[in-house]
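Pasting the structures in now, so scroll down.
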Structure 1
Amino acid sequence: MARETLQAGGLRLTFDPELGGAILSLTRDGEDLLRPTPEGAADVLETACFPLVPYANRIAHGCFRFGGRTAALSRNMVGQEHPLHGEGWRAAWRVEARGADFATLVFEPRATEWPWRYRARQTFRLTPESSTFEVNVLDMADEPGPFGLGFHPYFPHSATARLTAHTTGVWRSSADLLPTELAAGAPWADGAAVRTERLVDHCHAGWVGLARIDLGPGRPSLQMTASPELGWLHVFAPPGEEFFCVEPVSHAPNAFNMADPAAQGVRVLAPGETLTAWMRLDLM
């Protein structure tokens, strides 16, 4: 592990640029705000948070067409039929700049299956009461290309953890977790327990970029704020696990294969254009 540490007051963040540019822990006065990474872990799926770039969630069979090009992406997770979460989480990043309370990491893949060359950056910034995570992607190709972004934070679970978020619809999914139908509904609007006896793995549309995460009695509550680019909220809570995920993303799952990808959040960048998004966690 190439563990590095940032601190502002009692807020402390550790990250590993070589392990997918992932956050390993986020604590306030020693109390976990994100699920901590086990000591010695070498799997990014055990970390506290990782960036989603150049796309978020799943792309059906890793294939789609755009601008006369065909993307053919390999599976990137054991047990999953469709590649997911982008490329950045499976690669090493390098530290470009840092101070006591901030760091900027960069990822520029030399070999990539994504048909459009790109460079990604992410920045972590701390204050004594908040943490801000920013990610961007630059189209370095000589032609327009489609892109997406997001964050994959893991929160420590408890039987009484609750999520409050305003959305307008939820994507119903097939057995292999690809979206099939957008149904009206706002299941988190009045606050609800995250843990259930069944798998929760749904993308919610029409998110206004604000959510409240209550980790349980006697534990912290967090306000999640996200930039307008992140208009979808993916909630993942597998039964029996000691974590749940509340993921701000810029597009719906498999949006690259939908009838109108732009309406589902896919951004087409011109050569030299950058897409930037951010997420902030504030202590309440």
Structure 2
Amino acid sequence: FRDKYMAWQSLTVTPLKGLDISIGESVVYSDKIEFLYLMPVMVYYLADEYISNRENKPGDANQQIFLSISSKDHLINTHFYGTLFIDELTIGGLNASLAINPTYGGATTRRQRTQLGFTLGLSVTDIPIDNLTLNGEYTKLYPFVYGHHDPAQTYRNSDYLMGHWMGHNSDLIYLDLNYRFLRGLEANLWGAYIRQGSQSYSRQYTQPEPDFLFGLRNNYNYFGLDLKYELIHELSFETSFKLTNISNEQKDGLFMNEQIREYSFLIHYGL
């Protein structure tokens, strides 16, 4: 058993009403508390360099950089947002992810690292119909994001992922329509599609870096419909239907398919 610690800091600025921009960094480390990470406005990369030289353990901590942007009503009734999480990135790796192919240090860009994830989202309300809200979101997690060569410094806590629940080497498209028919009665129609490759980290430091969605593929299709009615204050009824289609690739290249149907009925009071 080894003790595990996390430090986190961020800065948010609002240059315009409705526009929020945040940038920050986090670090996961182990064994003992390092008070250097508790200093305000400390650059964790420099702190890790100092601690690594002191302990003679180069690149010991697991550092991340993140950025988020939220824009509300700069287009009428519209909310744009996005987040970027950088676990490990080189310029060559970024070029490769953008389908650019220059050489870097005598090696192709496929030999560089691109361990990051991002989300882009959009929400539109009352367009073109009053009381109708459309939400759309896309998330992509490149291979090996959240991982680390030291198992005590992965981006997990008690084996629970602290990042996006999908895990690395996967992407997600999500859409939903929410409509309020009248006060207390609303419906939500939604769907999601997930592609997921191998969840193993065994090839994290191999070269060239594996392609996105490497390994056996798993595909998940979700479709759901939720109806909710508030009869009186704090008393509401909710019914839901969810259809799940799962497709798992086998070693022979064929896919094994499974379908799951779920129904539920709930009564809420005081919630």
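To test your reading of the models, identify which of 1, 2 gives 18 for relative contact order in percent (Cα under 8 Å, 6 or more apart) when calculated.
1
Comparing distance in nm of label points 7 Å out along Cα→Cβ at positions 67 and 179 across 1, 2, which is largest?
Once distance in nm of label points 7 Å out along Cα→Cβ at positions 67 and 179 is tallied for 1, 2, the winner is 2.
When distance in nm of label points 7 Å out along Cα→Cβ at positions 51 and 243 is computed for each of 1, 2, which one produces 1.9?
Label of the originating structure: 1.
For which of 1, 2 does helix-only ellipticity at 222 nm (-39500 (n - 2.57) for each DSSP H run of 4 or more, over all residues; to 500), calculated from the coordinates, equal -2000?
2
Check the numbers for FRET efficiency 1/(1 + (r/R0)^6) of positions 115 and 251 (r between Cβ atoms, R0 = 30 Å, to 0.05) across 1, 2 and tell me which is largest.
1
When volume of the Cα convex hull per residue in Å³ is calculated for each of the structures 1, 2, which structure yields the highest value?
2
All of the numbers you see were taken from the coordinates with simple rules; none came from a lab. Not measured: the values here are computed from a predicted model. Cβ atoms are built from the backbone, for glycine too; each structure is taken alone.
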